[in-house]
1. Kindly point out which one of I, II the value 13.8 was derived from, the read-out being mean count of other Cβ atoms within 10 Å over residues 139-146.
2. Which structure, out of I, II, was mean projected area of the Cα convex hull in nm² derived from, given a value of 16.7?
3. Figure out for me which of the structures I, II the number 26.1 belongs to, where mean count of other Cβ atoms within 10 Å over residues 123-130 was derived from the coordinates.
4. A value of 2.2 was computed for distance in nm of label points 7 Å out along Cα→Cβ at positions 83 and 99; which of I, II is the source structure?
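Bear in mind these aren't lab numbers, they're just calculated from the coordinates by the rules spelled out. Here the structure is a predicted model, which means the values were calculated and not measured. Cβ atoms are built from the backbone, for glycine too; each structure is taken alone.
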Structure I
Amino acid sequence: MRAAAQASSWQSHPGYGRMFAPGELTVGLFLPLWPYAGDMAGLRGQTEIVQQAERHGFAAAWVRDVPLADPSFGDVGQVYDPWTALTWLAAHTSRIGLAAGSVIFPLRHPIDLAKQAASLDHLSGGRLVLGAASGDRPVEFPAYGLDHAARGARYREAVGSFRELLRAEQPGGAGGAHLLPKPVHGRVPLLVTGSSQQSPEWIAEHADGRLVHPMNTSTPEGPRALGRTIEAWRALVPEGEFRPVATNDWIDLDEDPGFPPTPLRGGFVLRTGTQGLLELLGRWRDAGVNHGALGVQHGRRPAAEVVAQLGEEVIPHFPALASPAPLEPAW
């Protein structure tokens, strides 16, 4: 009964329902659409492209949580705080899923996580899908006064507390204190990112889905290997309940539709034409992936041009799914 109730609950979730269904693959857009180059004014214009992506039928817009700019990484994310960025997008869009890929749970207090997530969920009408990561930038942990090596245990504690705080019933805290608001649809879908220092068994029990590394995307063997990993993990899920899997890749979309998939920067970026991209997305779907988030910030062409081409030539093959309309924000 528990698994059936959860599946039914998620069917009414506008963000989850737009992105995930068994045997289907949808496509999202990973922000930023171009990298920070030392001038905040240079980041302007991305909102309009996300609105364009929504009109074309992209399933979700993704942002990242990168608290500190670490020069050794050479990647500062979209610069803005993820909750602020997603709230901005919620105010400037109407139906596209709003996804975090991913918030670093061990760095945040569970009360703040729950308050921010539930507030954004309400203000977006129930469109939030939350990726939760343990953190891969060691420099951030001592800056917060935390031990990087203890992040796995902190992650488990944060997930448990986050869920408890968002329960519909009032938790038995001191003096009856409890958290408001509660999520629009009872819970916020939580995707465990990578392993997050947890065992596959723990993830199968506690995650509402997974955000996984895509492996090699330039040859068919990469998606096949990914499929074996997904199959092994899903075998651990209680009662065979559907739990979606998402992945992402950075692409440099070539003007030539037939340009062959070519790995760049050690495989971090895939240069390909639309034909090769459609083949990759099809392989992901066959492997059991339910959503693929594409980043274009490392490509050579203007982001607006690439997103328009994706919307015309790729999204019709992997469109957003029919889902309930987001609720009107009650504020």
Structure II
Amino acid sequence: MTIATSPAENAGANFFGRGYASMFAPEQLTVGVYFPIESFDGPEPAMLDQVELAQQAERLGFAALWARDVPLNDPSFGDLGQIYDPFVWLAMIAAHTSNIALATGAVILPLHHPIDVAKAAASLDRLSDGRFVFGVASGDRPVEYPAYGRDANLRSELFRDAFDYVEALLTKRFPVHASAHYGRLGGGGDLVPKPLSRRLPTLVAGQSQQSLDWIAQCSDGWLTYPRGVTQQALVASRWREALDRLGAGFKPIAQSLYVDLPADADTPPSPIRLGYRVGRRRLAELLDDLRSNGINHVALNLKFSRRPVADVLDEIGTEVIPHFSISAP
């Protein structure tokens, strides 16, 4: 499906909801943070003080709080995300926050039934008053597909099938839809609730076994992986070229970034896994470079922080975030 809307309409809170509108705008960059908001060794976080830290991030002007879908502990990956189901977790966070966007990065579509995913997504969007941004992916942990009785060799097909089914449920009344893997609707049943806005913004994480043109055509944005600034500029350029080929207008590109923020504000960036140890002034320069190269949102992950994360949040929120925010819708 091609989403034929103008850049101005895409940016509006009435079309995509206020979560999307507070995160994304052409030629702008905003900053979010991933749960768990803590530093920890090994795969499992303690999940202490997460509500208070989420509220702190909101007060400081962070644009979004991100949660991941990690159904099972796969020791080969060494990372369990925030442990809890992302919809349940973000619904709880929604009850304790007011304005910050709530995003999944990302729900593993092929592992869940589309009706259940669509109902959870629309429910969270309603309960958060339009703050939900729906990141989806195909999954990459070997233990998951066999556990769910799915064929990992069909990931590409399963993802597209689930994506289209969820799309039909969220956007149509009493849809008629036939799925090769997940069942069919003949127009006799309808999903309730529907999202609050005209469209629930859906971002595809990584390639999800799809072509970039498919992602540009079917999604509302792209969530990609962290890379060096020069390499990421090339990736962002490829994204814009795909959008131009389709005449799709503005669709944002976002990325994650692991950050260890030392006390010295001028510490130059040195690589850590999927990010940098970097002082806050140099972090601001890095983010500005990413903005100049077309990145619209950076979701920070503080797992490797050597300082208390509350202090890191405060420093980034006070000194960096004011340079990377857009007007509230």
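1. On the way: I: 13.8; II: 16.9.
Value 13.8 for mean count of other Cβ atoms within 10 Å over residues 139-146 corresponds to I out of I, II.
2. Numbers: I: 16.7; II: 15.2.
The structure behind it is I.
3. Details: I: 26.1; II: 19.9.
The structure behind it is I.
4. Numbers: I: 2.2; II: 3.1.
Comparing all candidates, it corresponds to I.
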